[in-house]
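Just so you know, all these numbers are worked out from the coordinates, no wet-lab data involved. Nothing here was measured: the structure is a model prediction, and the numbers come from that model. Cβ atoms are built from the backbone, for glycine too; each structure is taken alone.
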Structure I
Amino acid sequence: MSIVQRVLRKAESLKDHYFPLKEFDTSTLPWIDKSGANIADFLSKNPPRFDVPYDMADKLRSWEQNGYVVLEKIIPEALIDKFWGDFQELVQNPDKYDLSVRIDLDEFKPNQERNVKEFPRKALLGKYVKINDFHNSSVAGKKLMTHPYITAFLEALFNQQVVVMQSLVFMYGSQQPTHQDFPWVTAKIPSHLAAAWIALEDIKIDSGPLYYYIGSHKMPKFNFGSGILYKREATKSPLEFADYLDNTCKELQYPKETLLIKKGDVLIWHAALAHGGSLITNPEQTRKSFVCHYSTEQALPYHRNFVTQAPVKQDYNGVFIYNNPVFPQSEDILK
């Protein structure tokens, strides 16, 4: 890196430190988040590349108003079963694989995130487990997260080159407090973020289902003391963030909805939609799900953890997926 580049990067970091973001930059918002967005006009100029089984205009209107959409019955059961078979292979034989896993249990503190082979197999099959970026190992995962009907909607949202940012696999409900994704899952442009929640089984009410506040993507942003992004110098905690979201959503009368979708359905939600995981009332009830985060190549031209390296990328249905530089030996190991 040249001296000029170092100076510019330092200046950018100082600007962010002394002038933290208070809202998304309106100049870089996705078109649909800008004032006066015309969905009919956009679609007339930018028809989907894939023949989708849903009304794209209707789904985009729902997104603009509510901050999410549900795409019903779009994923073939055979693809889901192949992916879940790959997952079972991983957790039954962790010694054979290299993958980052987080288990939020006190017994694993202070290092709750480790290589999968460093956790007991029994723990991998329990609760509070997040399997990180399993799509890098599983070809079925890549195909699932870039299914043409998901890709078409993401391309309509961003009207740019879509890239995969990260993924998480859950066997049980997360029971995570209310949050928005953008303070943590952050690219160069925080508003260039969308998430998909792919149901790998029918979701039951006692499994700790996902909930969200309808329309909450338009609420005023929370200031962590470091701006709207959660940084080391933040003076507010994630629990204070959750309280702010719950209380503000009630004050602004955003309805709270619980997600009970079927295997093969997909929820796609806005970077700023307030959501969380309900309490699990039946400890034996699973909530098998694949959660994927997406951005644009403009906002994320590199693997999120290796910002100075040129990424090795694969193209699935026109979506770029970056190979994981930490575990190159595990890329596409499950075919």
Structure II
Amino acid sequence: MDRTKAKTLAIAFVTTLIAGCTQPGSAPDPVPLAAPLRIERLDQDLFHSVGDTTGTLSLKLYAQYGEFYRVYVEQILQGAPVDDPRLPIVLASFTNDPDWSSAQRAVDSTLGDMELQRSQFEAAFGRLKALFPDSLTPRIVAFNSGFNYGIVPTDSVLGIGAEWFIGKDQPVIQYLAPENFPQYVKDRMQPTMLVPSAVKGWLMVHYTRDIRGADLLTNLVETGKVMVLLDALLPDTDPALKLAFSPEQLKWCEANAFPMWKELLDKKMLYSRKNDDIARIMNDAPFTNGFPRESPGHIGEWIGLQMVRSYLDANPDVTLPQLFAMKDPAAILKAYKPR
């Protein structure tokens, strides 16, 4: 089974700087959303629509899901244009494929009606509304991508490839090609990873400035802001899940905060704009190149989180909206003194 590597599709990249007054460092009580949050099940609508011809079904799904259905068939499935007469054939081939129908059965049995995840999303976006009253609550759509994409945040939809969260021991996951899906990626395919991965994906797209071409320090700080916000939205979630680390990798980071920081300073990496330097610290991998194999990849998320936490501890009057409005990372850098 040879499929596209794990990746996040960011359809819309927007800057969101919204005023508010809640103090950071604690999770606010969720406020009621304008409408009850629900998880729409494109996966089940596509795989379990008995009696519909695929052509008729495709028209119904386009009417129901709107522009996101176009994103789904054209970019996520990489099938055919939504108005292409060949699309029904592509969809029929996809839903009848034994691998993808097996993955859907695993989604149905493992995640069920996703009520647990729905309630967690509702609390998380209720807290986001408490912190940022003008924040957009996304439409949440679960789909089966054939392991092409796990999290797809668009301008108004938070899409979730549900098959990415069925448990690493499912047979269909064991068959995924190891060159495209190394074991550390498969190890994360747990139901408990669904909500933190999805909320993080939404925040990374909607609460991060466009920092293309910026130095490593800016990348660390902007990512750290998102991780602090993620903590406030999911206060009861295991920190390792929010970071996509194993418990052992998280303990390694906590024990090696100073050596990691010293490495960045000694190699003069903080102000580097080199793609290789930034990728080494920020990108996903089985471990961070140059550090021991016990280290996690994308270690910059943890470093950035510690930096921003240190700044907020030293400046307790700074609110999260004020934090996100900061564009100069110098003040945050000054507050970070790992030991």
>> Taking mean count of other Cβ atoms within 10 Å over residues 209-216 as the criterion, which structure among I, II has the greatest value?
In response: I
> Out of I, II, which structure matches 2.4 when distance in nm of label points 7 Å out along Cα→Cβ at positions 89 and 177 is calculated?
Replying inline: II
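For which of the structures I, II does the calculation of helix-only ellipticity at 222 nm (-39500 (n - 2.57) for each DSSP H run of 4 or more, over all residues; to 500) return -14000?
Traced to structure II.
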